[in-house]
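What follows is a set of structures for review.
Every number in this text was worked out from the coordinates using simple rules, so none of it is lab data. Worth saying up front: this structure is predicted, and the values here are computed from it rather than measured. Cβ atoms are built from the backbone, for glycine too; each structure is taken alone.
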Structure P
Amino acid sequence: MEKVILIKYGELTTKKGNRNFFVKTLTKNIENKLQDYNIEIEKDLSRMYIHYNEIDEKDIISKIHQIFGIHSYHIAYVTNSDMESIKNELIKTIKLEEFKTFKVEVKRSDKTFPKTSMELSPIFGSIVLKNKDNIKVDVNNPDTIIHIEIRKDHTYIYYNAYPGLGGYPSTIQGKGLLMLSGGIDSPVAGFLAMKRGIKIEAVYFEAIPHTSLEAREKVITLVNKLKVYTNDIKLYIVPFTKIQEEIYKKVSPNYVITIMRRMMYRIMENLCKKNNAKVIINGESIGQVASQTLNSMYVINNVTNIPVIRPVACLDKLEIIDIAKKIDTYETSILPYEDCCTVFVPKHPIINPTLEETIKEEEKIDYEKILQETIDNTFIYKEKNDYENIL
């Protein structure tokens, strides 16, 4: 009994003239993800068929669950496109499926095949009823939909769909830099950005000795968890101690977080320009903390012309946590290691800063020299205990 994994593109089919580019990118991503397995891919602009060794089926399906750009997929049984072959394969496959109610949907792509799709559905339905006990037809809310797709060379019989991640194929939209703090929100923001086809690279601001090496390891673990959904994620580590201490010593306490975030955005803009990234991505959620009110966002955002994407901006905390659990970042994110955004939080941070007052507070520090020094000392994490200066 030959089987293939039949992939449906979903949103990609709306791309008209660009569809071929999207499908080619998805194909390449699937080939990369499944490079350790003996597979063969057939594709057209609406379907993809992965031929595989059945012994690898479980592992291959687990990998497919990690690939963006797949709307849904089916385990499809393959047979010849003649009535007798389809009937025999249908009888064999329904015995492998558990259901009490069903309906049959026929798609006759081969218009030379005798009878129309509408005529074939009840014929195949009667075959199912005769060959499986204690079942009945339910066209409105069936346990199982039996799909029969008749093509020129082969017919595919498949049952209920398995949902894919959806979105666009990874990396199709270009590069963005993710501000990865180690909390719950920013890994989710990174995941959602990747879902829209953005190739992400992560930036972690650390303030040794105020933050720990365990906090860095936590971020590295989060990067590795996000890597599951793409090929690789570069991690930049920004030594933020000096500028953070300078802000803490000289700036009015209620403006510390506002100005700290503005410094981060200046560094992010510099890194974007150096690394050909088109957007800054972060985990800000409107109103969640003082620096994430609309007034704060406006004042903080004022220092950069690089677009800032906030994928979780309109989600509440429980919605964000739910996604974090699904992508397996939640348990790592709640490990009790403080990042530089929390270690210097004042008792009463301002929630409605003004641009004029913020600029006045910033003038208390000679930040340009320190920022340049910070950027010059930023490095790329490669492997454990292996680092590379970005310059």
Structure Q
Amino acid sequence: MKSAYDILLERGFIEQTTHEEEIIDLFKKEKITFYIGFDPTADSLTVGHFLTVMAMAHLQQAGHRPIVLIGGGTTMVGDPTGKSDMRKMMTKEIIGNNAESFKKQLSKFIDFTDDRAIMVNNADWLLNLNYVEFIREIGVHFSVNRMLTADCYKTRYEKGLTFLEFNYMLMQSYDFLELNKRYACTMQLGGNDQWSNILGGVELIRRKEGKPAYGMTFKLLTTGDGKKMGKTEKGAVWLDPEKTSPYEFYQYWRNTEDVKVAECLGLLTFLPMDEVLKLSALEGAEINTAKEVLAFEITKNIHGEEEALKAMNAAKALFSGAALGGSIPTTELKKDEFKDGLDILTLLQQTGLIPTRSEGRRLVEQGGIRMNDVQVQNINMMVTQKDFDEKDELMIKKGKKGFHRVHIS
């Protein structure tokens, strides 16, 4: 029988481990308590978080207990990892609201009933710490010279690393120590960019408590050229349907690069691995079938089967030129705005298809905008009520795959 470690390895999650042989043996013999931390810097998780959520779900299904650690305390400081600038300060109220949103989204994948999983907030122990005692008890175990070699500090060090941020590794390590004492948590998991912070906690427990503690990091979702996945021209791809519609979410995954399809099928769906391997073997035009399965499965997991079907049907309808589906991004405007005509660049801005007018001019001049399947050639074009069909709708196409509907009333 496969252990949880075998499942994560087979599906492509595991990047680094602190004590590989011990961890392999541990997963074979015991049911462990592990944790993953989430700093609630927004009121929704993104697709960047989703990989770690999937790993957590696989581990729970194999009988292990997850702890979701909400960083109510650490968010007030800010993690320098991957940042070139200092994180914006947030109030306790905003952090608390964001944490509640996280739990609602995580509950789709993690079973919190009967303590099968627990959610805790590090504000419970970090905000009331005595600083002198903290430095004496915890700081003594950390070498500044070694900390400065960590990747999470290098990028910030050249631009000015504040002492506030320098505390982050100590605080995250202290989190692991507290969870170990309170809940017998023996393993911390996270993205590979958290390796240095995870090492800090593992070593702190082993030195201070003389107990076994382990760390494991997961692959980061990246594009073919190594950039983090989960970004579009509009910004992050969110799990909240109010921030990223199910249709836009589906289309994001439908447009996955060919070279990333196999990886995403293994990491981001619950499909059996034999099916993942079968889909991953498709080549040429047939790989579009694998992309459709990928997009449908991830959208179904996040937004439910009904929304996934609507998004899939809308995408197919647009591709085939058939009637429009119901999940296409839509902007509602007033008829009066088009009485004397509305210029195309303003309309593109109102739909969110362009961030600036200069970007709109560039797209029009390069033939990248079509309205009702007719190429827009004039940046001064005026859109009037006559351009709308009998349903008071018109369709704008940006590039090859960006569709947006405008409805007037």
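Overview of values
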| item | result |
| --- | --- |
| Rg/Rh (Cα atoms, Kirkwood Rh), for residues 41-248 alone derived as 1.19 - corresponding label from P, Q | P |
| Entry that produces 4, 19, 27, 23, 15, 8, 3, 0 once P(r) over Cα pairs in 10 Å bins from 0, in percent is calculated, selected from P, Q | Q |
| Comparison of P, Q - label where mean count of other Cβ atoms within 10 Å over residues 33-40 is highest | Q |
| Top of P, Q by FRET efficiency 1/(1 + (r/R0)^6) of positions 193 and 353 (r between Cβ atoms, R0 = 25 Å, to 0.05), largest first | P |
